[in-house]
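Please find the structures below.
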Structure 1
Amino acid sequence: MDILIEEASNKIEVKKSKFIAIATPIKELSDIKAIVHKTREEHKGCSHIVHAAIVGPSADLFSLSDDGEPNGTSARPALEVLKGSKITNILVMIVRYFGGTKLGTGGLVRAYGDSVKELLKLVKIEELVKKSSFILNTSYERYEGNKLLLQRYECNIDNEEFAMDVCVRGTIRSSNVEDMEKEIIEKSAARDEILFEDLPL
């Protein structure tokens with residue numbers, strides 16, 4: 001299972017109707033309402049903002065809305081494309097600007113499905129893995145060595161504070177926690193302190 005790591009968008013045109021598909025990372029279905037509202041503010045002249053979303057480590061939580069399009073012609077095909085992608089924690093909104101020509105039921109299904117297919121070719125994703133946050137307190141003399149060690153364990157560093165000592169905050173794959181902790185303690189003769197906390201998926 002993969003997760004979306006940054007927003008992406010794409011536009012297709014079908015019989016002068018514009019379909020702007022936007023993918024946004026989310027963690028909860030409750031995030032959707034505010035994001036759709038913000039998008040509606042940015043696209044005041046649009047006809048519809050259809051959405052489909054998948055959330056959860058097992059991709060078992062869904063949300064969809066046709067937003068006034070005929071039932072089953074827009075959000076459902078969009079969701080089916082999303083399900084096939086094996087991506088979770090993703091919201092896709094399709095902003096439609098009506099071009100004056102009705103597309104019919106089949107045309108709408110194709111347009112919304114194709115809109116999401118084209119968008120998914122552009123998205124950046126990463127594997128969904130359990131992660132832990134960490135706080136490392138180290139000395140200035142051991143800082144550079146620890147920085148290399150953090151890189152080797154593919155840690156993401158969120159913040160560094162330089163005071164009496166150096167405090168590094170970041171995230172790491174939970175499967176690497178035990179090995180990294182052991183190495184940091186051994187290399188510093190237990191003078192460095194590192195604390196971990198599991199993060200929700």
Structure 2
Amino acid sequence: MIYGEEQYRKDLNRYIGSIDDQIHSLSKTLEEFSCCILSDFETLHKTVTEAHAIASTYYLQSYLAPFTKEYSSLSLAAQHLSEKRHGGLIVVERRQPVEEYIHNGTPIGAKVSHTLIETIFYPGNPLHDGGTLIREDTIISAGSILPLTKKSMEGKKLGTRHRAAIGITEKSDAVAIVVSEETGRISFAVDGQIYTIRT
């Protein structure tokens with residue numbers, strides 16, 4: 001999930017070119033009215049979704065890099081949790097302290113490592129259901145209860161982890177990384193919005 005700016009621009013430009021070509025092709029097919037365009041829309045939707053995921057991956061890195069040197073460890077932990085379908089919720093504090101919004105966490109006070117984060121979220125571990133708080137390069141606490149968003153996302157059914165990720169980012173400038181145990185999909189929340197990232 002580590003993304004350089006040059007590679008990001010190159011990949012996104014390639015997707016934008018493909019989207020442009022697909023839209024042009026759709027317009028032409030519609031003018032000719034020669035066939036059904038539903039499958040073309042499916043292909044276009046898939047390409048746009050992939051482009052969106054690439055952009056999300058890049059921006060997540062941009063949001064976190066100034067606040068933790070352990071971005072690659074967080075990234076690797078999320079990737080491994082995703083592959084194993086282990087759910088996870090990691091809150092990275094930025095400028096605003098978030099401890100007033102989270103409750104009942106168990107103090108950890110250890111340096112961030114992907115192995116420790118994966119252990120925290122291992123199914124059956126007493127701390128795996130709550131959120132893990134990261135400040136700079138330290139795991140502050142785990143198993144924390146976070147505020148849940150009250151808003152509904154149109155067309156999306158959100159689980160508790162995702163609602164908590166949105167909730168904490170509605171109340172602070174933190175970034176929350178979420179791994180779905182159902183799909184393995186990795187998302188992040190910032191400013192009360194949630195985005196899927198590329199795996």
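Consider the structures 1, 2: one of them gives -10000 for helix-only ellipticity at 222 nm (-39500 (n - 2.57) for each DSSP H run of 4 or more, over all residues; to 500) as calculated from the coordinates. Say which.
The read-out was computed on structure 1.
Taking Cα extents along the principal axes in Å, for residues 75-162 alone from the coordinates of each of 1, 2, which one would give 69, 24, 17?
The correct label is 1.
Using Kirkwood radius over Cα pairs in Å for the comparison, can you identify which of 1, 2 gives the largest number?
Structure 1 gives the largest value of Kirkwood radius over Cα pairs in Å among 1, 2.
Identify the structure, out of 1, 2, from whose coordinates FRET efficiency 1/(1 + (r/R0)^6) of positions 35 and 187 (r between Cβ atoms, R0 = 35 Å, to 0.05) was calculated to give 0.20.
Label of the originating structure: 1.
Quick one: Rg and Dmax of the Cα atoms in Å, for residues 115-178 alone came out at 16.2, 54 when computed from one of 1, 2, so which one is it?
1
Every number in this text was worked out from the coordinates using simple rules, so none of it is lab data. Just so we're clear, the structure is a prediction, and the values are computed from it rather than from any experiment. Cβ atoms are built from the backbone, for glycine too; each structure is taken alone.
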